[in-house]
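Engineer: What follows is a group of structures, each given as structure tokens.
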Structure 1
Amino acid sequence: MNPFAHRSDLPYELPPFEAIRDDHYLPAFYEGCAEQLAEVNAILESGSPTFENTILALEKSGRMLFRVLAVFYNKSSADTNDAIDKIEEEIAPKLSAHSDAINLNAELFARIEQIHESRHDLNLDSESVWLIERYYRDFVHAGAKLGASDRAELMALNEKLSKLGTKFSQNVLNDTNDLAILVEDVSELDGLEPGQIDAAAAAAESRGHKGKWLITMVNYTGNPALASLTNRDLRERIMKASLSKGGRANDNDNRALLLEMVKLRAQRAHLMGFKSHAEYVLSEQTAGHPDRVHEMLRKIAPAAVANARAEGAAIQEMIDAENGNFELASWDWSLFTERVRLAKYNVDTAKFKPYFELERVLNDGVFWAATKLFGITFKPRTDLKAHHPEARVWEVHNEDGSPLGLYIGDFYTRDSKRGGAWMSAFVEQNHLLGQLPVVFNNMNVPKPSEGTPTLLTFDETSTLFHEFGHALHGLLSNVTYPRFSGTSVERDFVEFPSQVNEMWMLWPEVLANYAKHYETGEALPLEWVENLNRAETFNQGFETTSYLAAAILDLAWHSLTVEDNVEDVESFEAGAIAGYGLDYAPVHTRYRSTYFSHIFDGGYSAGYYGYIWSEVLDADTVDWFKANGGLTRSNGQRFRDALLSRGGSTDSLGMFRTFTGHDAAIEPLLKRRGLI
């Protein structure tokens, strides 16, 4: 009777959320593991290895396990509770051990290796040959070539790391909730719009503080409210609380935990024959080696921090002109940046908010642009229930009316949801099992009071377009094998399609269709957009420096060797950032180590550089779209056929070359960010 025991009979195999209870997860997990191990044993007993009885059988295995994990980990990220947290603590090390039991199975690897050696003689199509190659590389990367004693040591390291990663993530969520700022007097919220104040009141009331206001923390350094609040003391409280996440001497302290993680990762890399975790990870990414990443970043860093210092000087001039009598600090940057932007370019992004109402942005902007490009359409399915009452479901169709998949949107923040924004999938498209995709986007937009429209900030609107780019990568997937579905590409390539999709936010045709005042219907004034375009490189020194500092932190932690010993997290952070010349006090790193979930529990370890690595491809691609007519069906179809539909079924950089006709160049990115 467990709902995970069989494929869902709902449309598109949408998980039967109404039937799933917390006590279903553990039995389904254990049964799913047992089922997959039995399937692997059947492979070992299937006679001489062939593509069909080994590679294909392995690709089909573990379906029940995938069903439960897809729901469980998406649920734990978007709507956790104490029971789910305990389940996650139990299954994380067991899942690690289960994966190792397959990836380190010497007999299974011998079969894969034999097939790999003869792969070009098997009369297979190119995707099937690529599948063999990927399985071989995956197993080697997982340690399949290690001796028996080294495999045992590797399994122990993986198990420890899985436990630590789970604890890190839970600590960040707990501390993020605990550090919310309670405001007693509404006058302290001067500068916020009525809707923002109402949302803060609703957040306070939800925690039992009726008549007060709550500024909730976000996952990155800082807070959107800092761009508007005029009360400097409150801004300072918010920033200092943000910077302390996971770094306070309490039950949520992540410092000792992350030091242990980087040490264990270095040990694992050494065991695998690599100098560092960064070298180990990048050997399977498009970058190939950390030296190539540093080569790119060092082209960007000096100009970025020079621009940031110039921006800071302009802000200080404004502070002095207003008789501020204080030195620029990180909690002042967002507020005075908006004032400088207004003075220099006559741009006030806060005024955009009434024109960015969620339903219009989603339906008349995000969906509409996708229809213009790819011919796909979106129909609300109110009869289908998602993982949370606030999440909504849309059915997606191709231009010819054929079904494409389901899209789920979960846009509001809550205490049970981790910070940030992301895309994931409940069902991955593949022809092998005849499945169409069920993908979903999560955001953390403050929920307004009942009956009040949801007005997005400029950054939230950009984030929605970005995350929907990931969703398109999943929805438009057209591959044979689950291994290659949608976003199953290298970590430093996965952000590329999503960053490309951001361009449509301000594309004149798209903007004119959705950016209308929520009360009057008036179009966003054209001169605002023209001024914004003139200010395109404004504040890019800050943005680039803040991002690079985080990327450098990631690389620094994961370039440590087994001989290195770090005892103090704060000192190591400061040294790593200063060593790159990025130490400018008013610009804090986008993530400090203690709440850097991307790299300690988010799959981006030694890979956070991937955002700007992908942006090189993105900026080049945006130039291609502009040079070839922009928002057209033919351009969209070319992008879909050459790249989005291919998932990980072929070489990623090869797909880029097929689409643009050339290798990527860094100059469009440098131009975009005002660095040349």
Structure 2
Amino acid sequence: MEKYDPKSIELRWQGIWEGDGAFTTRDPGGNGKYYVLEMFPYPSGKIHMGHVRNYSIGDVVARFFMMKGKDVLHPMGWDSFGLPAENAAIQHGIHPAEWTRQNIVFMRNQLKRLGFSYDWKREVATCAPEYYRWNQWLFLKFFEKGLAYKKRSSVNWCPGCSTVLANEQVEGGLCWRCDSPVEEKKLDQWFLRITDYAEELLECTQGLTGWPERVLTMQRNWIGKSVGVEVSFPVAGSIEAIRIFTTRPDTIFGVTFVSLAPDHPLVEKITAPQRLEEVREFSLRVLSMTGREAEAEKEGVFTGAYCVNPLTSEKVPVYAANFVLMDYGTGAVMAVPAHDGRDFEFARKYNLPVKVVVSPLDGEPDPAAMQAAYVDDGVMVNSGQFDGMSNTEAMEGIAEFLERRGLGKKGVTYRLRDWGISRQRYWGCPIPVVYCEGCGTVPMPYEDLPVILPEDVLLTGKGLSPLANCPFVNAKCPRCGGKARRETDTMDTFVDSSWYFLRYTSPESKDLPFDKKEAKVWMPVDRYIGGIEHAVMHLLYARFFTKAIRDIGLADISEPFANLLTQGMVCKESMKCPEHGYLFPEEAAGGVCRQCGKAVEVGAVEKMSKSRKNIIDPDRIIETYGADTTRLFSLFAAPPEKDLDWSEEGVEGSYRFLGRVWRLVGENMEALKAAAPYDGYPAITGDGKVAMTGDGYPAMTGDGKVAMTGFLRDIRRITHMTIRKVTQDI
């Protein structure tokens, strides 16, 4: 029997599949449709084992439903705008377009070699004008509805990437992509009003029963709905008032100071003249801090101003504080040190009063002796007419009292902020707007789309967009015909991926971003597969886009993904030389560094990454063991949602298993060739006799058919048990 040779077997069958159009999407028939989608890759040059795992999971799902008779849509494409291409151009002197196109060709061939069941006729690339034209079209529609707008604001600036970041792209004060400390800048930026959909985005999480609860919790926390009361604290001796929003109206009687964000517009207005220099110095210092510095020790400075507690008429001091953010709530916080840990820390540092208004049942604590804030429920004290009530009852009572007296009103706030989509880089979708001296901000006409990204640019990676320094910037105003200047910021690349799943339903559509009838047939995606790191970026943006697209009348659905699987990461031990740092496996042969001969330190198992040099090249595994082994190991080694620890022994074990399957089939080939489906009628031998079954006698049923007995019955039973088990497991 011939030896198991994965390369010849796989290439032969992959050629047959392609020639027969085995994975071409067919219009759904009586058995229904199934749309399975993995998050499309950035064409960085090579696929990695994380891709292999993600796409193998999706391929199993797609093939399973094909075999069940469903008409399956299983497309692939490229999230091909973005910073890495621009950085590669700067480093290697190759144009981002050329670098991206080369990578797409290489990675497409890699994915085909792995034998995934993609319908390549539906392939899309977001950097192609025929795709990003519709980004621009959607932007104009959003602009018409007031969902897209421009304003000057404080933004997150990454000095490493030389561009603005959305709030969701700042992790622990650092850039999500390059880990540079993020700074704050004032810039004119384009925003999308995702906050208009905050309540619906939150409410609809209740219906996403096919999503992991962890992802839903992350989105709910990011949206951050707070129900409370908005109250005005009049500034003593002034016509100004400080608006605060609190979810704890039961503690208003305990306010002993008020904190303002350093950039709150009232800081300059209400600060006493003798305090102005110190306050300005503090504000400038805080606003220049990076995220991690700003999250350090709580600091503040007294403005010299006082405001009046509307319930007690007491005057309390006003501080500018580093822990209050202008873009969260009202930018002002009423401070209740006795019942808030942050306020308690601040009060002790600056010797401010602590006033208890919620007491535990076993007695009111002594404010001077408190070591920490009391944050649990209790009984109201020192709170006028509300004394003796439980604090939970008092919340509603005080809120109603404030409303009746015209001192405040009930309200809702959200942590979610509008999505800043302006990026000061070249390799992205141009924003279809011009600025005319006479007409102001003018959107481009739909018939002039796409606004093509030019290729004649000088890329330096410094300063603002390179589009500002090339002929692209010069335009004619579509309204008056006069001279105009193009918008030179490009769109955040998360815009590209916020609707690509809709484009796959009709990628050839030339009149609209996608055909509404086709979208109705295929959407929502039945199973979406990708990393949990996109929980509050891509997954939230895609939900927002779907709802906004619905509201412009282009689609009927409100949610894009019915079921979500967040697969675990592929992890591997890192190897580190004390002299040369992290090493690739081939640089550490025999446990020593090939450059200096020093012993290599084996580190903890962690996510594969280029920076740790612990990546595994799938091409090497495919060349040695074949695509089926590569896919089998990535599916076998861990449940899909758990992290997978890379193991060369596990790969070899998968290869040996496939060899055993090959030998099992080969050794029984003649019997298999002679096998035929059982149809319930007796098999007739060459001499016209009834072939014997089971115990040697054909047992006849009432309708004259041969009943299954013995061996045939056992085989049929085992077959159906296996089908049930495999179906349940998948």
Structure 3
Amino acid sequence: MRVVDSFWLLIIAVSVGFGAVRAAAAAPGDWPLHGLDAGEQRHSPLTQIDRTNVATLGPAWSYRAGSRRGLEATPLVVDGVMYATGSWSVVFALDAATGRELWRFDPEVPKAKGRHACCDVVNRGVAYQDGRIFVGALDGRLIALDAKAGTPLWTVRTTDFEKAYTITGAPRVVKGKVIIGNGGADLGVRGYVSAYDAETGEQAWRFYTVPASKDGPHEHDELVRAAATWPADSHWASGLGGTAWDSMAYDAELDLLYVGTGNSAIYDREVRSPGGGDNLFVASILALRPDTGRLVWHYQTVPGEQWDYTATQHMILADLELDGRPRKVLMQAPKNGFFYVLDRGTGELLSAENYVHVSWASHVDLATGRPVERPEASWSGGSARVAPAVVGGHNWNPMSFHPGTGLVYIPAISQAYAYESDQDYRFVPGRFNSGEDIVAATEGLEGLEAAKNLLCDGTHLLAWDPIHQKKAWKAPLDTAVPGGVVSTAGGLVFQGSGTGELVAYDAETGARLWTGDIGIGIIAPPISYAVDGEQYVAVLAGTGGSLGNHFVDLDYVNDGRLVAFKLGGESTLLPVEPRPERVVALPALDVPEERVAQGRKLYGQNCFWCHGMAAAGSGVLPDLRYSSKAVHERWNDIVLGGIRAGQGMASFADVLDADEAQAIRAYVLYRANQPTPVAGRLIQWAVDRGACVPSSWLTE
């Protein structure tokens, strides 16, 4: 039985040309790197499962991950062993053919650190090299484990624990160095990426993505250039952001490490950077020398970024024929809605076209490489309705490049968002510091309705032609939360969805060929691997993250699991437990409107990114509207005393007093006793602007 088509291995090796691909080719059934190859193409050369037989896929095995939070990891498979991560940075090793647990490592992240995780306590996976597993823990540690036993070999702290740094991204190993970034820009930190010796854990270099001050001293020469793009009165205390919290890729031939950087610490441009400036190196792609961390070139997707348009989204390296000649390119579909094709040797912009509806810019000028912004999209000191939404046209969920079809498959999102400046904003470390009027957004979500007949598909799997910069096909998704993607040489594209389905599409046409109903929302990317001549497709199921914590309403217990499928598989999937009945325990408090308004503001500053906008939780984390009487009786003990810190509910005594905690409680009970609205003002604003709004945003 043929498992691997050598022709496709040849195509991949030629099209990518990376040394890491040779490692994959030596064990063709493995998935040894985060993106399978160092160029992050996420295209499996396996052909046993194809268009003709995919309908016979069945469950091979299921593994309970032991988590009810978001699961976003890409599993690795090396020599028949699968390595994956769950929430709270827990690592587990499984027999890839049976799902039997071999070992499990819990880094014992202090659960109170969950307060600093803007987008859930997720982890996107590990790195492997020479019998070692490397994982970045949520609390900022980088840990090396023995791949056979799961025991720690060394641990280094990469961030200041007391600051709002987190690590959710997967490390990469390049030339004997473990590369890791961090997150936390929304809460007020300064971004950087670091490299550590894979044998000893000793720090080799660190590249700061933004300066610490206008005049220095600067840690490295590149910051002198960056500082020139920041005004002297910039909001230096915010750390400025630019965190490198996810994507990386590596070209061995050019010896370039590519790192994507994130949004600014304060979205509001005039608050963060009065008078303007490009604000390097936020929202940028950096090409670094992996030996030294020195910058070779950079490309900034959004100069002076003000919409949370990160460039941390998945980057893919490939060779394409453009204008009649081969080009070594880097491709990215970042949050801002434009699909970029760059010369990966020089950073030259080759093309950029919008892959979803874009209203913040008319186009990207190929001569200058800069976007041409629409003045009406600026919201500093006012408001603006802008597309893509703050969640982006494409978020962290990985895409895939199929060298046979020449298409990139993107988990795309078509939405708009209403930004409104907070005229009373002040920076508080550790709080959500976008500079937006969260109160106005919250009030909007509490009441107004939008017309259902003006809705469109919202999220979809988009097949994009990067050479001609146009859509080949798209498959609408009935969910606000798209999963990551893998393509295969069997002519297939696999993607999970928030509805709990793993779906196989025809890579050329987008026809839906097979559905595996796992029953738990999927946001993680699938992989495909082979053990003993048998091909598998595996994916982690467990919703959460920035989208899952806000835009779903679970009717089941989010009991995460890892599921593998194979042809003719007959295993029984793990059962899905229905959500317990939700009951409003207490009536609204008899308090003045001003008291509710106070609680609304405090809730928006401190609570919404875990418990949902307008106190409407998804069910991933507790929906506070349905808190028990016992919870209300011990409200201040929980919010201020930290009696549930071990469960992830940290104390907020550093930013709230007893009276303020009770004001939040008054607001929560007010919301608990309101009728559930059909939709909110953010949706209405999007409809007014003619933008797409997904039906899953509506609460029936």
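Engineer: Assuming -3500 is helix-only ellipticity at 222 nm (-39500 (n - 2.57) for each DSSP H run of 4 or more, over all residues; to 500) as calculated from a single structure, say which of 1, 2, 3 it is.
Structural biologist: Comparing all candidates, it corresponds to 3.
Engineer: Give the label, chosen from 1, 2, 3, of the structure having the highest value of FRET efficiency 1/(1 + (r/R0)^6) of positions 387 and 555 (r between Cβ atoms, R0 = 35 Å, to 0.05).
Structural biologist: Max of FRET efficiency 1/(1 + (r/R0)^6) of positions 387 and 555 (r between Cβ atoms, R0 = 35 Å, to 0.05): 3.
Throughout, read-outs are computed from the coordinates displayed, never taken from laboratory work. The model shown is predicted, which means the values in this text are computed figures rather than measured ones. Cβ atoms are built from the backbone, for glycine too; each structure is taken alone.
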